[in-house]
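These are the structures in question, set out in turn.
Coordinate-derived values only; no laboratory data. Every value quoted in this text rests on a predicted model; they were computed, and no experiment measured them. Cβ atoms are built from the backbone, for glycine too; each structure is taken alone.
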Structure 1
Amino acid sequence: MVNYKTLVLGASTHPERYSHQAVIKLVQSGVDTVPMGVKEGKILELPILPLFSELKDIHTVSIYLSSKHQSAYYDYLIKLNPKRVLFNPGTENAEFGILLSSHGIYWENACTLVLLSTNQYQS
């Protein structure tokens with residue numbers, strides 16, 4: 001069975017934010033979830049990790065940062081070597097997509113919440 005351990009980059013403590021909702025939905029779906037963001041706090045009982053924390057065995061990175069803020073994370077995310085990167089609506093980044101592809105990392109423009117609600121996240 002595949003472990004879909006997911007890093008939610010851009011996680012927020014604000015319940016109205018989609019990154020916050022995604023963390024909750026991932027946890028409720030039984031996905032090992034790692035929220036990471038600028039501000040300290042928790043979502044459910046999960047601490048929001050500081051940016052650039054050392055991580056292992058990340059399958060999916062779900063991005064909730066606008067494209068203009070992503071370049072600082074290119075090397076970090078490539079080094080994590082995830083199986084896939086999801087660019088949620090509003091975070092699409094063709095430049096980063098090309099870079100990911102050149103490193104053999106699958107990516108797509110897709111909404112984590114939609115994938116979860118339609119049972120396509122783990123397929």
Structure 2
Amino acid sequence: MGPGGIATIIAASSLAVIAIAISYVVIRVGRLVDEAKVSLKSLTDETAPLIEEVTTTVTLVNGPLQSINKITKSAEELTEKITSATGSFMDKNTLAMKAAGAILAAAQLKKGASNSKSSKSKRRSSSDSE
């Protein structure tokens with residue numbers, strides 16, 4: 001056997017080692033793809049019921065929210081009507097405006113008087129306890 005035969009054996013051995021390494025990598029990648037497929041399937045199987053539950057929950061919550069929206073809209077319309085009626089009444093009737101001002105002033109005076117009485121009684125009770 002000459003030098004050409006030895007070189008051929010070395011080249012064939014090298015190609016065999018490279019082929020074994022490539023086949024090992026292909027087998028490992030195949031296993032990785034299989035594991036990824038199993039993981040994705042389990043994730044999908046677990047996520048589908050969860051998405052259905054979330055959809056049901058959102059549907060159930062939307063019903064009362066629509067009712068609240070209707071109530072809020074009705075209250076807003078009522079407030080606008082009261083505001084416009086009160087505004088037009090006050091604009092047309094200056095006597096009512098004066099009476100409302102007097103009632104408001106009396107209410108503020110009464111509130112101020114009750115606050116000063118309660119603060120005086122608090123001061124008295126704290127000085128009595130000392």
Report summary line: When distance in nm of label points 7 Å out along Cα→Cβ at positions 7 and 23 is calculated for structures 1, 2, the one with the largest value is 2
Query raised in the report: Which structure, out of 1, 2, was helix-only ellipticity at 222 nm (-39500 (n - 2.57) for each DSSP H run of 4 or more, over all residues; to 500) calculated from, if the result is -36500?
Result: 2
Report summary line: Ranked by distance in nm of label points 7 Å out along Cα→Cβ at positions 63 and 95, the structure on top of 1, 2 with the greatest value is 2
Query raised in the report: If Rg and Dmax of the Cα atoms in Å, for residues 47-110 alone comes out at 23.2, 69 when worked out from the coordinates, which of 1, 2 was used?
Result: 2
Report summary line: When 1, 2 are compared on mean projected area of the Cα convex hull in nm², for residues 15-54 alone, the highest value belongs to 1
**Report entry** Origin of the value 6.4, where distance in nm of label points 7 Å out along Cα→Cβ at positions 39 and 87 was derived from one of 1, 2
**Finding:** 2
Query raised in the report: If you work out distance in nm of label points 7 Å out along Cα→Cβ at positions 31 and 103 for 1, 2, which one comes out largest?
Result: 2
Report summary line: Note: P(r) over Cα pairs in 5 Å bins from 0, in percent at 2, 7, 5, 5, 5, 5, 6, 5, 5, 5, 5, 5, 4, 4, 4, 4, 4, 3, 3, 3, 3, 2, 2, 2, 1, 0, 0, derived from one of structures 1, 2, originates from structure 2
